[in-house]
Structure P
Amino acid sequence: MPEALFIVAVFVIAVIIYVAMWLKSRDPALHKPHEEVERLRHHAVWLEERLARARREHWGEEMVATIAHELDETEASLLEMRVQARAVSVPRS
């Protein structure tokens, strides 16, 4: 019987932690678009370097295509974030 109570207690604690973290992730104070743009910029530079290395070292075509696709997605996300930032910062008349 004590083992079952221990298992239930661990489950309840896990659920409480999950709910608390989920609520914390919804906090608007944590949303920092300028940091996300900076992170995307660094990720794009890293992918460009990796793609150049993959082409230089003749990695497989599939790997090069995957890196190129990921770089395209990152650049599209970065462009979207910049457009959203401009839309927020520019007041409309």
Structure Q
Amino acid sequence: MLLCLGLYRHLRSDPSYALSRLFLKKRSVKAFVLMTVCFLMFAAARVVSFVLLILGVSGELELRIISLVRAPMDLLASILLLASTAILYSVTRRGGG
């Protein structure tokens, strides 16, 4: 949360500087790739829920599938989102990255 607020503050304080850094630094591409993978993983985790719903899986089996498949996907996607936000934060701050 603090990284997101810091990134927002950097982008709002000097938008032209922050945006130019985003497009000049190679690490920005890595951050955007990580962010894209993160969003795809979140979507895939939601697809698991919809498939379970369509197939009519419920009860204990549904909970086991969610805990074994969807929860780890969500955790990994959250970690990737945190990493990409940290990279973008370091790229946009003055005197850094």
Structure R
Amino acid sequence: MAEKIEKYKINEFLDKLTVKEYKFAMRKIPAILKISTNTFHNYRHIKLKEKQDIPYEKVKKMEIIFSTKVGGLENRKISGKSLSDMIKELK
């Protein structure tokens, strides 16, 4: 089931718009991101398990566009150890 889940919540945000707002967004967002409409459609359908990803700058701009918090566009959380924790483990 996880392979059907999108990596980003772009469609979730777009689904909350009215038809008029959606049409506006589909024209405006690619222009703001300086990408083609086709690339934006591809971004919307990246699956969780795919290696394909959206450049960081584009994700940050979309978080601003959709008025969401940092990381609010992600459908999964990325975790790991900080450098200081890894250094402490060496000691």
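Assuming 2, 11, 12, 12, 10, 10, 10, 9, 9, 7, 5, 2, 1, 0 is P(r) over Cα pairs in 5 Å bins from 0, in percent as calculated from a single structure, say which of P, Q, R it is. Among P, Q, R, the structure yielding 2, 11, 12, 12, 10, 10, 10, 9, 9, 7, 5, 2, 1, 0 for P(r) over Cα pairs in 5 Å bins from 0, in percent is P. Structures P, Q, R were shown, and relative contact order in percent (Cα under 8 Å, 6 or more apart) at 30 was computed from P. Looking at structures P, Q, R, which one was helix-only ellipticity at 222 nm (-39500 (n - 2.57) for each DSSP H run of 4 or more, over all residues; to 500) calculated from, given that it came out as -15000? The value was obtained from structure R.
We did not get these values from a lab; they are worked out from the coordinates using the rules stated. These figures come from a predicted structure and were not determined experimentally.
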